[in-house]
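Below are structures written as structure tokens.
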Structure 1
């Protein structure tokens with residue numbers, strides 16, 4: 001549990017940072033997540049909580065944490081032994097809905113991560129496509145409501 005607490009402190013120390021988050025910080029967060037692999041469910045829950053609770057400009061860096069942890073785990077332990085990816089998938093829809101509270105300019109960064117996941121086979125297309133669709137629907141709906149509000 002000590003490793004989980006260390007990860008929690010490492011991740012939530014990002015709260016005080018302004019984006020972009022440094023590569024060194026991202027590596028440090030990832031490394032502490034990998035150290036806590038025995039309690040990976042806690043690690044995933046902490047990241048999901050971070051994405052939900054953090055300020056809008058830290059939503060995408062939260063996604064980068066997910067990406068970094070999953071890719072490092074797959075690299076270090078192999079795709080078959082990666083426990084983080086499948087665990088993040090359990091609440092992916094909710095996590096992505098929380099991500100959509102990011103600044104408008106950051107939406108393209110979410111799409112970029114999804115495209116990289118698709119290109120590199122991190123997650124299957126049947127997982128990525130609904131997230132892309134959700135983002136597209138949110139994006140269109142957001143612009144419509146913005147325009148309606150602007151006209152009143």
Structure 2
């Protein structure tokens with residue numbers, strides 16, 4: 001029977017691996033979402049990402065180049081998180097990417113907000129949920145710093 005001592009024992013065995021599991025899981029999500037961007041119209045975030053990149057690059061990055069660029073960037077971040085290779089650089093790239101993602105909340109207000117205070121659209125919710133990924137990668141970065 002699974003009682004509290006069994007749960008505590010299982011958690012004790014998991015604890016030393018928790019940051020690695022977190023890092024690999026985030027990496028797999030990034031690979032998955034990045035891979036979708038290799039296929040036109042496969043990513044529900046494609047339009048917002050393209051518009052955001054257009055504004056952030058002052059129109060210097062053509063819209064048709066944005067999707068494949070983001071696909072490569074996101075899958076590279078994902079592979080780095082999964083493998084742990086060049087992890088500090090990968091985490092830096094992740095945080096830069098998240099800054100770009102969150103900028104959409106400000107530079108595309110018509111698409112991110114329903115016009116009322118604190119009521120995001122579906123696209124806005126898609127962006128805001130990345131707070132969880134940011135906090136998770138902060139935990140990974142903190143663990144990396146200890147090593």
Structure 3
């Protein structure tokens with residue numbers, strides 16, 4: 001009678017739990033308690049080994065998830081930085097256009113219906129639109145839309 005651990009490849013020596021056979025002085029039936037004791041010990045060892053394998057797998061999965069979440073946080077951080085840089089660039093454009101509008105107002109004066117006056121009016125509308133992008137509410141909406149923050153961000 002031979003018992004093997006089915007969770008280990010059969011060609012490995014560790015798979016053998018025990019082997020018993022008839023002997024000259026004793027028949028196998030006379031010492032069945034030895035194989036039964038070996039089976040119980042093997043079952044305990046198998047359970048422990050399987051639990052260790054499961055725990056190792058769980059820890060590896062946990063580590064993978066931790067790394068994935070860290071990468072997601074780094075990605076959000078990159079998005080926030082890009083957003084701020086873009087906003088600063090847009091604000092610089094706004095300031096240049098605003099300075100230009102002030103200059104035009106000094107040079108042109110009151111509107112007389114000329115193409116220059118129409119351009120000045122168009123510039124005013126553009127500045128109003130751009131200025132609205134820098135309002136707190138607009139920035140909050142953009143940050144939410146782009147998913148720049150999550151609960152686990154510091």
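For this structure, a couple of remarks:
- Across the set 1, 2, 3, Cα Rg over 2.2 N^0.38 Å reaches its highest value in structure 3.
- Computed 5.9 for distance in nm of label points 7 Å out along Cα→Cβ at positions 51 and 91 - originating structure among 1, 2, 3: 3
- Parent structure of the calculated result 4.2, given that distance in nm of label points 7 Å out along Cα→Cβ at positions 83 and 115 is the read-out and 1, 2, 3 the choices: 3
- Which of 1, 2, 3 yields 20 [relative contact order in percent (Cα under 8 Å, 6 or more apart), calculated]: 1
- Ranking 1, 2, 3 by distance in nm of label points 7 Å out along Cα→Cβ at positions 99 and 123, the structure that comes out highest: 2
Quick note: the coordinates plus some simple rules give every number you see, no bench work behind them. Treat the numbers as computed from the prediction; the structure is a model and nothing was measured. Cβ atoms are built from the backbone, for glycine too; each structure is taken alone.
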